[in-house]
Structure I
Amino acid sequence: MARMKKPQTPKVVREGFGHLPDGAATEMAKLRGDNGFEARIITYGAALQAIFTPDRAGHLADVVLGRDDLEGYVAVRRFLGATIGRYANRIANGAFELDGHRFQLPTNDGRNALHGGLAGFDRKNWTITALGEKPAPFVTLSYDSPDGEEGYPGRLQTSITYSISGAMELSAAFSAETDKPTIVNLTNHSFFNLAGVEAGGRGILDHHLTIAADTYLPVSAAGLPLGGGPSRVDGTPFDFRIPHRVGVRLRDAFEQVQIRQGYDHNFCLRGGGTGDPRLAARVEDPRSGRVLEVLTNQPGVQFYSGNFLDGTVTGKYGRVHRQYDALCLEPQVYPDTPNHPDYPSARLDPGETYRHTSLYRFSAS
């Protein structure tokens with residue numbers, strides 16, 4: 001008698017995630033790797049809703065902030081796990097020039113434009129255009145941004161493919177094409193806590209962080225680069241070239257830490273933009289042993305220590321998001337690049353393809 005085979009757990013699952021106020025359906029794709037590793041992506045904001053990864057004892061935990069349902073994402077804009085565009089980070093006064101033409105964007109962060117404006121890519125319902133298990137579990141989402149949306153020139157046809165690129169590694173590959181000269185700076189805005197979000201009570205101040213950068217961009221109180229070029233990290237709280245606890249220097253009498261209530265700065269990665277992703281940052285939670293390595297081909301990474309999580313949002317598992325509960329590592333070009341000709345360019349012309357690939361590699365030590 002033939003022995004019955006146990007059904008295999010599918011590596012890719014597609015399911016509904018609720019309806020927007022206008023009736024449009026949203027979806028979730030679950031991508032599964034080894035050892036229980038799983039990434040959950042929703043079409044609203046092309047966002048990472050959850051990442052489950054094991055600790056040194058093999059216990060799984062969700063390590064990114066998010067909301068339990070679609071209504072939570074729609075009600076309060078917090079960029080949790082979202083795809084940010086057209087331009088991640090800030091543009092001074094919401095204005096820039098391109099080929100002699102001045103473009104004015106809506107301002108949504110004081111006098112400045114932040115993360116794509118009033119309704120950036122994080123507020124759009126993306127479309128799943130491809131999904132499968134081969135060559136590895138993946139989902140591709142697309143969004144077609146019309147010419148003039150949020151003040152940006154050119155129609156921008158954008159896609160992102162999330163894939164399980166290793167046993168416990170998630171790849172995020174962005175691409176975009178335009179029909180007019182424009183600027184593009186896309187990133188993922190996940191908030192990580194390697195202790196596990198559900199556990200609560202353990203923020204990221206004891207996480208150990210390493211960043212492969214010798215320089216960073218000092219900012220104003222509004223979070224804009226001061227200009228004058230990058231500053232050396234030597235002898236400052238911004239020196240993460242060897243591992244440091246995130247919180248060990250937060251109370252130092254150093255203006256750039258005080259001015260943003262912690263870290264909210266672009267680190268200029270060694271070598272600038274590269275063809276292939278290379279190691280940009282490493283985070284470790286010593287208690288659980290969980291490790292995250294971020295690799296990217298972008299020239300910078302914005303390190304944000306969760307300074308402005310203010311307890312007004314309740315996320316998954318009934319946990320309230322408070323200051324320093326999670327951190328962000330956002331690979332990107334530098335903030336306000338269009339107004340700084342000496343920064344790596346964010347320009348995209350017709351016939352070119354914007355490509356940004358970042359890898360999120362998890363392990364346990």
Structure II
Amino acid sequence: MCYYNVVNTKAAGLIYGSYLHHLDHLAVLCILLDIPLIVTEKEIEKEAQRHYPKLTTIYMPAVHLALRVVHHYKIIFSSLPKDLFDRIFFITENILEKKLLNIWVPHGNSDKGYASPLLDGLAKEKIVLVYGQKMIDSLIEKNIFPQFYDSIVLGNYRLDFYKKHRKFYDKMVKREILDKLPQSNKTVLYAPTWEDGENSCSLKATWPKIAKTVPKDWNLILKLHPNICHQLHEVEMIINAAREKSNIYVVKHFSPIYPLLKVAHIYLGDMSSIGYDFLSFFKPMFFLNQTKRDPKSDKGLYLFRCGTTINPEEYDSIFSIMQRETRDFTQVQKQVYLYVFGKQTNQKELKNRIKMAYERYFKASPE
């Protein structure tokens with residue numbers, strides 16, 4: 001833990017503002033690269049210390065951030081597109097006559113970019129990290145990919161990290177979540193996305209029905225997207241209603257996603273990228289089609305092929321649908337997983353590839 005300090009490296013990760021949902025992605029990457037993670041929010045610092053004890057976390061208030069980062073660092077790994085990154089650092093970079101290299105890190109493999117210009121915001125990046133071929137193809141389709149100086153395939157580096165530290169994280173999820181639920185029940189993880197511009201979030205429409213109809217011999221874990229906690233006035237009502245049932249538990253702050261996915265028998269979601277993470281375990285998946293789009297023709301619903309689609313008129317029968325579903329989606333899940341993440345990556349080689357990419361960049365474009 002460091003306050004207002006720097007660590008003697010030329011690179012660091014950065015979470016600017018309250019983007020808690022970036023933490024699992026950047027914390028694991030920073031541990032892999034042996035670099036610190038800079039945060040501007042005390043809440044995120046506490047979360048990082050609690051769930052990623054191997055991580056060096058540096059707290060810098062936003063008011064001091066630009067000067068300290070530009071002065072002490074050369075490379076920043078963040079999930080901010082360059083336009084947002086420049087708003088933070090542009091003036092200070094010009095005053096100090098020093099340019100930072102922002103290496104973009106994905107914070108999920110969501111399909112939302114097909115219906116909104118999310119991916120288009122990467123057009124000005126120099127170096128990007130991608131999970132695998134699916135993300136590359138999406139960037140090619142947007143006519144963005146050829147503009148990058150370099151791109152590095154990460155594979156499923158977060159799953160690799162979880163496997164390496166499985167004992168620690170399995171104990172954590174048991175202590176913080178599982179011990180609060182009946183032990184012999186089947187567990188459903190419901191992970192809705194946040195209220196974005198695509199109206200993707202299913203929580204408001206489904207929660208009263210889900211909470212009312214969950215079977216007594218099933219557990220339900222509701223994993224709230226961090227942004228939902230800032231958006232919905234009903235969050236405390238949702239949490240209070242869940243307390244009335246012993247087999248429902250609401251998770252507000254639990255950033256390491258893979259230990260949570262491992263204990264779930266069934267996934268229920270909408271457009272959250274957690275669905276792609278859940279493919280790692282080849283278990284039943286159900287998708288709430290909040291806006292009744294066509295999964296067969298809509299590229300933004302690519303993941304829906306990996307499980308059963310539930311439309312709004314069926315929300316009263318979500319658990320009945322789960323109980324009677326007999327189709328096996330394992331083969332298509334395996335195919336999609338390989339397309340998204342590819343084969344397991346060698347962590348040492350990945351670290352070297354990232355280092356070589358930015359060193360080549362600086363040699364070719366000295367600033």
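Among candidates I, II, the computation of FRET efficiency 1/(1 + (r/R0)^6) of positions 43 and 147 (r between Cβ atoms, R0 = 30 Å, to 0.05) that gave 0.25 used structure II. If mean count of other Cβ atoms within 10 Å over residues 83-90 is calculated from each of I, II, which structure is the one that comes out at 26.9? Computing mean count of other Cβ atoms within 10 Å over residues 83-90 on every structure in I, II gives 26.9 only for I. Determine which structure produced the value 30, 26, 19 for semi-axes √(5λ) of the Cα gyration tensor in Å, calculated from the coordinates; the candidates are I, II. Attributed to the structure labelled I.
When helix-only ellipticity at 222 nm (-39500 (n - 2.57) for each DSSP H run of 4 or more, over all residues; to 500) is computed across structures I, II, the figure -500 traces back to I.
Just so you know, all these numbers are worked out from the coordinates, no wet-lab data involved. Please read all numbers here as calculations on a predicted model, not as lab measurements. Cβ atoms are built from the backbone, for glycine too; each structure is taken alone.
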